[in-house]
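There are structures below to look over.
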Structure P
Amino acid sequence: MKSYMANPDTIQKKWYVVDADGVVLGRLASQVAAVLRGKNKPEYTPFLDCGDYVIVVNADKIKVTGRKMDRKIYRSHSLYIGGSGLREVTLREKMEKKPEWVIENAVRGMLPKGSLGESMFTKLHVYAGPDHNHQAQKPEVLEIKG
C-alpha cells in the first residue's frame, strides 16, 4: 500500500467568499488561514500550496473582544536610531484608515514563514465593503464557525 502525496498538477483550487460582518477577528483569521493552507482538504500536503482562494468582504465590520480596540497596539520602526523611529497605532485607528490591513496582518501571522507562506498569502483578497470584483470565479460562500 502506498501513501498518497499530492503534486501541483493534481490540486484543484476553489474560490470562497467570507462575510466578516460581526465575526471575531482571531476566529476569522485562523479559519481563513486553514483554508489558504489547504487543511480543509483530504489531500493536504504540508510542503505544497494546496489551499484555496479566499475573498473576505465587510472587513470594516469585524469584532474584537474585550478592550482590544483601544489597547491593541501595532508597532513599526523605521530603523532610525532613537525614539523617533518608533510608530504606534491602535487597532481603532487602523480600522478607521485601512480595515483590510488588520485582517491581512492577522492571517499572515498564522501562515508559514518563507516563500510557501507568501504564495499562500497571495490567494487572500480582502475588501472593506460588501462588494468584490471576483464574480467571474463563482466563489462559494464559506461559513465561519464560532
Structure Q
Amino acid sequence: MKWNVKDIELFMSEKEYVDTALIPLVSVQFDTHMKRAAEQGEFIQLLSMHLERQFKGRMVLLPSFAYVQEPEEELDLLMKWKQNAKAGGFTNVFFLTADKRWNTLVEESMASLFYVPSIPLEHLEEKYKHAAMEDQLKTLIPKMIKNWG
C-alpha cells in the first residue's frame, strides 16, 4: 500500500492484516555529493516501490525520510517516526537506505534498518532497471522475513 488516500482508506479498514511500515531514508546534499545522493535516492525510491508491490496487503510504503545532516544527527527524529508508526498500529517499522553512513548506527534500536548499496540507474533502460530491482529483492526479502519472525 502506498501513501495515498485510496490505499490509506484500505489500510484503515484492513489494519489487522497490515503490520509493516516501510520508510525509505534519502539523503539530500547540496555539495559535491549531490549527484551521488540523488542516485541513491532514486535507487531507494524504486526499490521501495518494488518492495511495496511484493508485500501489498501487509506493508505500507510511507513518505521518504529526507535528511540533510549526518545520520547520527537525525537518529532521534527517525526514532520518533518509528515510535509514532508503532503507536499508529504498525508492529514492524522497516527502514531502507543506500547510504552506508547509517550502518555505523545499526544497533538494537535500528535492527530493522536495511542497507542496500545503490546501483547507478541513470543509463539503464527501464526494463533493466526493473530487472536490477528484482535481483536486489532476492537478497532483501529473506532479511525482512527474518525480522518479522
When helix-only ellipticity at 222 nm (-39500 (n - 2.57) for each DSSP H run of 4 or more, over all residues; to 500) is calculated, the result is -7500; to which of the structures P, Q does this value belong?
P
For 2, 9, 19, 22, 20, 16, 9, 3, 0, 0 (P(r) over Cα pairs in 5 Å bins from 0, in percent, calculated) the corresponding structure among P, Q:
Q
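When relative contact order in percent (Cα under 8 Å, 6 or more apart) is calculated for each of the structures P, Q, which structure yields the highest value?
Greatest value across P, Q: structure P.
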At a computed -0.50, -0.82, -1.21, -1.27 (log10 I(q)/I(0) by the Debye sum over Cα atoms at q = 0.13, 0.18, 0.27, 0.28 Å⁻¹, for residues 66-137 alone), which of P, Q
Q
Any idea which of P, Q comes out highest on mean count of other Cβ atoms within 10 Å over residues 18-25?
Q
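No lab work stands behind these numbers, since they all come straight from the coordinates. Everything numeric here is computed off the predicted structure, so don't read it as measured data. Cβ atoms are built from the backbone, for glycine too; each structure is taken alone.
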